[in-house]
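Structures incoming, each one as structure tokens.
Computed from the coordinates by the stated procedures, all read-outs in this text should not be read as laboratory data. What you are looking at is a predicted structure, and each value in this text was computed from that prediction instead of being measured. Cβ atoms are built from the backbone, for glycine too; each structure is taken alone.
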Structure P
Amino acid sequence: MAELTNLESKLGEVVGLAMAAQEAGQKVAKLAQEDGNDELVGTLERMRGEAKETEVRGTEVAGTFEGKKTAILDEAREVKQKAQEMMKTYLDQASDSLDGFEFLTMAEAGEVGHWEILGTLNRRAAKSEVSELVSWALPIQQRHLETVRKASLELASEEDPNETSS
């Protein structure tokens, strides 16, 4: 397997997080649907579509690294698997919409951080394809973070603070 630079590895990570975000969005949408939050389901569907587009664009950029696409995508799959394990640990059978959106808040914050790091690494590497990808994806990730943060707070405001948790 080809050895990856820090930039190439970070690209793999953001692609892997985009892959994982699609599954997380589907899982949390199911929780929201079970709780009757149809508006949140629609929001999550839009976010899943954007995560899929991010995966596609990131994969295209991975192909611009001579002889490294397979290794970058292997890194992406490894990151996706780690993220899936975290989700399975955090969201169990008793989870509700609020739990799901709390998880997404952590996940989206991580994605924003990874995209910012990729952009920082690329300042010195100066790969135009990476720069264009970051310029496109970072605002979307920032919006996703703000969306799930607001939804988490809205769901929390509907909770009875004195009710015992199960």
Structure Q
Amino acid sequence: MNETFTLTLTFQTMIDHIAIAVHDLKDSVNLYCNVFGYQLAEQRTTSGEYSAMNSAVLIKNDSILVLLESCGGSSQISKFIENCGTGVQHLAIRVNNIEETLKKFRGDDDFAEFDIIEGKGIRQVFLKREIGTGVRIELVERNGGHFSDETVNRLFRAFEKKDLY
């Protein structure tokens, strides 16, 4: 993993990253790096109880793309592609305070799919799939932290436990 990149926070709420489900991670990384000028920041394989995925984090200036590839038929990414096709799997919005942001959702205390996942300098939670677009929203609160194997694995397992995609 390469954590040599930095991001500047200039807005209270902004897009943190866009996650894209792809059929072929290597081809997709080549496309975004060679054609669009993104840099590969890190790659990982994340495994749960019964499924796995490969991912690549790509960065260009303050823009982050996370490419997601299935590691088998039962993975969350396979289920997403089967139900929705390849493309935007989730949109992550960076916020200053996850709890305060969650309170803004029509008073629905159960809008988050599971408890907030906390890591070193980062907190994340996924919301229920947005009915109008089918896109899932992730809230990300960064306090100097980046994705780590631990937090990505905990998010993956939380999805797997509830059979979400």
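Some notes on this structure:
- Structure responsible for 30, with relative contact order in percent (Cα under 8 Å, 6 or more apart) calculated and labels P, Q on offer: P
- Which entry (P, Q) yields the derived value 69 for volume of the Cα convex hull per residue in Å³, for residues 19-74 alone: Q
- Among P, Q, structure where helix-only ellipticity at 222 nm (-39500 (n - 2.57) for each DSSP H run of 4 or more, over all residues; to 500) as derived comes to -29000: P
- Calculating FRET efficiency 1/(1 + (r/R0)^6) of positions 43 and 115 (r between Cβ atoms, R0 = 25 Å, to 0.05) for structures P, Q picks out P as the one with the greatest value.
- Once distance in nm of label points 7 Å out along Cα→Cβ at positions 99 and 139 is evaluated on every structure in P, Q, the highest one turns out to be P.
- Each of P, Q could give mean count of other Cβ atoms within 10 Å over residues 27-34, but the derived value 19.4 comes from P.
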